[in-house]
1. Any idea which of P, Q comes out highest on relative contact order in percent (Cα under 8 Å, 6 or more apart)?
2. Given a computed value of 0.75 for FRET efficiency 1/(1 + (r/R0)^6) of positions 308 and 332 (r between Cβ atoms, R0 = 35 Å, to 0.05), which structure among P, Q does it belong to?
3. Which structure, out of P, Q, was distance in nm of label points 7 Å out along Cα→Cβ at positions 172 and 284 derived from, given a value of 2.2?
4. For which of P, Q does FRET efficiency 1/(1 + (r/R0)^6) of positions 76 and 188 (r between Cβ atoms, R0 = 35 Å, to 0.05), calculated from the coordinates, equal 0.15?
5. Here Rg and Dmax of the Cα atoms in Å, for residues 180-347 alone has been calculated and equals 18.7, 56, so which of P, Q was it run on?
6. Have a look at P, Q and say which one yields -12500 for helix-only ellipticity at 222 nm (-39500 (n - 2.57) for each DSSP H run of 4 or more, over all residues; to 500), as calculated.
7. Out of P, Q, which structure matches 21.1, 68 when Rg and Dmax of the Cα atoms in Å is calculated?
8. The value 16.1 for mean count of other Cβ atoms within 10 Å over residues 132-139 was derived from one model only; which of P, Q is it?
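Any read-out appearing in this document is the output of simple, stated calculations on the displayed coordinates, not a laboratory observation. Remember, it's a predicted structure, so these values are computed and weren't measured experimentally. Cβ atoms are built from the backbone, for glycine too; each structure is taken alone.
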Structure P
Amino acid sequence: MKIGCVKEIKRYEYRVGITPDNAREYRAHGHEVLVEAGLGDGSSFTDAMYREAGAAVLDDAAAVWAGSEMMVKVKEPLASECALMRDGQIIYAYLHLAANRPLTEALLDRRVRAVAYETVRDGKGGLPLLKPMSEVAGRLSVQEGAKCLEIPMGGRGVLLGGVPGTPRAKVVVIGGGVVGANACRMAAGLGARVVVMDNNPGRLEALDELFGNAVQTIFSTPAAIEREIADADLIIGAVLVPGAAAPKLIKKSHLSGMRKGSVIVDVAVDQGGCCETTRPTSHDDPTFAVDGVLHYCVANMPGAVPVTSTVALTNSTLGPGLELADKGFERAVKENRFLAPGVNCYLGRLICREVARGFGLEYGDLAELLS
């Protein structure tokens with residue numbers, strides 16, 4: 001199979017879908033690898049490294065799109081990239097369709113076979129291709145939130161851990177999954193007073209055992225959320241409903257009751273955000289204020305640390321990618337019941353039920369389509 005990878009064109013996105021080591025592995029399995037010149041510049045991979053790995057380095061993205069049967073990306077395709085897709089081409093990337101109807105319709109119109117990293121499952125019901133970026137985003141959320149709390153950034157001027165004789169900042173983490181747990185780890189490590197909220201008692205028990213007295217666990221209800229964020233300095237939105245839009249747990253009406261200069265970091269922005277006032281921002285213009293509360297809503301947070309993020313991501317995506325290439329799309333998703341949930345679109349049919357319900361669209365059964 002011909003495997004392609006192009007530079008990401010989303011602003012300030014320097015992660016890449018295939019590293020030179022990945023290219024070497026695809027080549028070892030008998031596949032061709034086509035990459036765009038300059039692909040890995042932002043992640044410290046040179047064209048020479050890709051050539052040494054056996055990849056063909058092409059001058060422009062259009063040539064890579066035209067020559068590839070499977071395109072391995074990081075972020076969702078933008079409009080100009082959708083125009084380059086071909087009938088039956090495999091798109092293997094983060095898609096986040098629940099927050100992007102135009103992209104959903106474009107993938108259907110182009111009749112591609114689209115696999116979303118964020119809905120591939122593992123044997124424990126986890127999301128193995130989302131997990132590494134959730135770990136990065138969870139840790140970054142506290143790092144960026146701490147910076148936003150500084151007065152020059154528009155925050156209220158609070159140091160997360162304080163110093164002796166001063167109060168520590170209060171950090172509220174809404175959602176106790178991978179993002180939330182990593183946010184708790186960072187915030188507690190910096191000495192903040194940390195509260196984590198989730199509506200799964202079993203998850204709260206696990207977090208309590210993990211962090212002990214360093215983190216307070218609270219069962220999440222609308223009333224509890226409103227109460228806890230009222231005196232918070234930093235709120236981390238770490239809510240995830242796999243494949244679906246994030247629920248709006250922080251209401252606009254809540255903001256007027258919060259501390260002026262407090263900060264919301266909405267990591268759920270890729271899925272529409274868990275705050276009613278969330279809108280996507282970029283690394284060069286990451287924040288905006290509503291009712292005196294600073295919002296940090298960068299939709300590709302891990303892109304700020306691509307050297308770390310690229311390696312973490314591709315460590316997880318290589319295996320399923322090789323399976324798609326080695327077996328071919330249809331056989332791979334038939335034989336791997338954990339890979340099959342990653343299929344969001346198939347030859348003009350929407351497969352992801354959560355996306356279909358969110359947009360009021362019809363969806364098909366993948367098993368029936370492949371039978």
Structure Q
Amino acid sequence: MNDLGEIALYLPDLPPGGAERTLLRLGKALIARGHRVVLVVDRAEGTLLPAVAEHGLTLESLEAPRTVAAIPRLTRWLKRRRPAILLSAVTFANLVALMAGRLARVPTRIVVSEHTVASQHAADHSNWQYRLVPFLSRKLYPKAAAVVAVAQGVADDLVTMTGMASDQIQVITNPVVTPEYPQRAAAAVDHPWLSDGGGAPVIVTAGRLVSVKDFPTMIRALGLLREQCPARLIIMGEGEDLEDLKALRHTLGLDESVDFAGFHPDPLPFYARADLVAVSSLFEGFGLTLVESMAVGTPVVSVDCPVGPREILQNGRYGPLTPVGDANALAQAMSEVLDAPLDSETLKASTANYTVEAVTDAYESLFATVVSEG
């Protein structure tokens with residue numbers, strides 16, 4: 001691959017989200033291929049901050065206290081740094097990047113990547129800023145050098161929200177599976193339920209403890225499942241709903257069967273040792289947990305939410321899909337998979353399209369195209 005010039009990756013900050021992990025992995029892979037990469041953020045904060053250096057990335061912070069303040073700061077940064085490409089992720093960061101790119105009037109090619117169902121995400125928030133997302137997206141997304149969606153469902157949503165033609169949006173999935181997966185999955189896990197060998201089945205779920213992940217349905221499903229077998233549930237993650245979820249756990253008499261394990265930088269060892277990994281989200285922009293779990297050979301169950309799970313599980317071929325919010329159906333599906341899990345090698349093979357190698361190839365090709373068109 002020819003020298004593309006400097007590639008800037010742009011994020012608001014570094015919480016433990018799928019978009020953030022994606023850009024860190026992509027940055028590391030691009031550096032390994034000889035490209036010059038810098039990560040620029042509004043604020044140098046978040047759980048994944050230590051991972052920046054671990055991935056070999058140079059970090060620059062705009063020191064912007066809020067989204068609006070990032071626009072003039074990123075504009076000045078682009079005028080000074082003038083990277084060949086700026087790739088952004090997260091909807092608000094995409095809008096900031098496009099506005100700053102137009103204000104800076106530099107040759108930098110702005111590529112935006114959408115990792116969630118943006119219209120649904122905006123509709124679920126009452127904050128006035130979210131209400132502006134559809135309008136601003138219609139105005140700004142067509143101005144990008146390229147628009148990337150991490151799943152076909154995300155791309156379809158962008159077509160509806162922005163009015164863009166479907167061939168103006170390129171689907172490039174997330175770079176999930178790395179060569180280090182076997183070693184990472186084999187790492188020790190400091191959790192008694194995953195090291196007691198031969199104990200009751202353990203189900204693992206993960207994500208931010210917020211309403212969109214619908215962990216109440218997961219907890220209720222665990223309660224129903226325990227009427228058939230003594231399964232236990234580990235919920236990995238942090239978030240504002242923790243106390244409410246603990247209260248629900250207590251109300252259902254599941255204090256000894258549901259554990260809130262907090263955030264772990266690498267969830268793979270948990271997934272690898274679980275009997276089952278389950279997802280209960282109201283919607284997913286991608287479905288990272290499913291791919292990670294399948295890549296280490298662990299059976300999965302998911303609700304059939306927009307937009308990632310059905311694509312990843314290929315319409316239920318690699319794991320059952322249940323109605324959103326239906327605890328009974330989720331419990332039944334978990335019971336069936338625990339009784340007859342899919343072969344681990346089949347699950348691993350199903351994730352071949354989600355390797356870092358394949359995704360980096362796609363981004364390199366895209367970057368070469370937008371640079372040549374500039």
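1. Greatest value across P, Q: structure P.
2. P
3. Q
4. It must be structure Q, since only it matches.
5. Label of the originating structure: P.
6. Considering all the candidates, the number was obtained from Q.
7. Details: P: 21.1, 68; Q: 20.7, 64.
It was calculated from structure P.
8. On the way: P: 23.2; Q: 16.1.
So the calculation was done on Q.
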